[in-house]
Structure 1
């Protein structure tokens, strides 16, 4: 049988089967879809340009046009986000027979609440920029940090996504966080709570889980994981959701490259330093130093080093 004949005979059958599978698992008519995902990316770009006018604009902006430029970006992003939210809210509430009008009112309120938080988000981001400048001897200017440091890009997106997450918005904050992950190699779940003056140096390979809390003035390096231990399952073997799975990091903590801190009951006390490549599944009291000891001259470098816990 030739391909053209096979296609005529079999493709309708395969298409029907795929359609039935997708109907069972997705509401295709009301889903955000690939196009909606790209619109979310554009919303983030408009928000970022509004937060930092003149830095991310294609053309220079003088002081006379500054307010207009910020307003235009906020308006454009707000209307686009409202449309995406309306669809996402309707999609998530289809089974409860939510009407389109209800979804639109809810979307309007979410957008207004989010934009009201932008001045505070911008102030917090300024502390993150300052933390990057103070924490990296190679940094020469604020503009350099904004244009070239992946930490600021990832944290800027996270602070917007986190506000939507707190409003119980589904899907959209995750799309935002994965966009930041794609751009920077830094994976921050939108549920993670992060204090002010936060800096990720270098950044590649950092993972911060959903229920993680991070205090103020925390600095972490590349390859750090703030993750979960294996979590319990229900009687059907499905993972139990909605429980605390990730660690708490208190104020003024430094975590060096490659460290792994796991578990919802793990708390790293304030003013602690965690050395590179350590593995922690238990809490650490404040003012601690946790690190791998250096081999002494009498010990060959091939021998395993032990973990020292210095208080």
Structure 2
């Protein structure tokens, strides 16, 4: 099992803020909009350096999406930022009609996604957003694993011509990917090569998958771990190449089982290469208040759950 160096412990939203700041210095067409959550989305430095390129919309998220769509007509590249729940569920109609349908070059910056929002509870812990966004034709869906990758993804999103949903979070997590990495939209990253089982993980669950891989290695199980940072477009070539080798799959995500990464991979395998698959995800439940660790344990999306899923799926080969 490959060893990964933890550079620091950092929230992924900080990576977004750093990426946005860098874009502000290099691309005069990048603008930012926010729904009264500047500090939460780490937009402060961008605003300090580019006050004329920032628009505070207030708690009017639907209006923010409409304004962002309009700004693209003048050649701007807007990053519209708010909590993931308000950046997807609350404004789905505006995203569908004003952004996705016409292919507007809007970047939806969705912070505080998933259960790890913690004590804010179910009304803020959206677990359906990946499904909502990936169903929209032409929408790119990105869910990076750490702060460095989030920074790189933010920069890559600006260079991509078309709508992007960029999902990140509040908790501080191990930051282990390269600082100046090249981020390729739609290109999966093989973190560890193995022969017995493939774990496809996304977002905060990537590090949990690495920890699970270390435990499984001690049990004599060779694990291939792949970081699916782009859920749409899915890297079908990488998925199929790995599963043809290992013959069984576990998916891990901080999202509902329905509509997430696992469902995308299961569809691909059903068409191209049927194989046993187990899902580590929230199973048809809303969240609740609690610490990150308490919630990940209660809802079955922690390291031991990945280990258990691997043990189970190998028996089905």
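Here, each number is a calculation from the coordinates, and none is a lab measurement. All values derive from a computational prediction rather than experimental measurement. Cβ atoms are built from the backbone, for glycine too; each structure is taken alone.
From 1, 2, which structure was percent of Cα pairs over 17 Å apart, for residues 67-106 alone = 25 calculated on?
Numbers: 1: 39; 2: 25.
The value was obtained from structure 2.
Out of 1, 2, which one gives 3.4 for distance in nm of label points 7 Å out along Cα→Cβ at positions 235 and 291 as computed from the coordinates?
On the way: 1: 5.2; 2: 3.4.
The read-out was computed on structure 2.
From which structure (1, 2) was Cα extents along the principal axes in Å, for residues 75-138 alone calculated, if the value obtained is 56, 22, 16?
Structure of origin is 1.
1, 2: which one has mean count of other Cβ atoms within 10 Å over residues 163-170, as calculated, at 17.8?
It must be structure 1, since only it matches.
Consider the structures 1, 2: one of them gives 5, 22, 27, 22, 14, 7, 3, 0 for P(r) over Cα pairs in 10 Å bins from 0, in percent as calculated from the coordinates. Say which.
The read-out comes from structure 1.
In terms of relative contact order in percent (Cα under 8 Å, 6 or more apart), which of structures 1, 2 is highest?
Top value of relative contact order in percent (Cα under 8 Å, 6 or more apart), among 1, 2, belongs to structure 2.
Given a computed value of -10500 for helix-only ellipticity at 222 nm (-39500 (n - 2.57) for each DSSP H run of 4 or more, over all residues; to 500), which structure among 1, 2 does it belong to?
It must be structure 2, since only it matches.
Given 40 as the derived value for percent of Cα pairs over 21 Å apart, for residues 11-186 alone, which of the supplied structures 1, 2 does it correspond to?
The correct label is 2.
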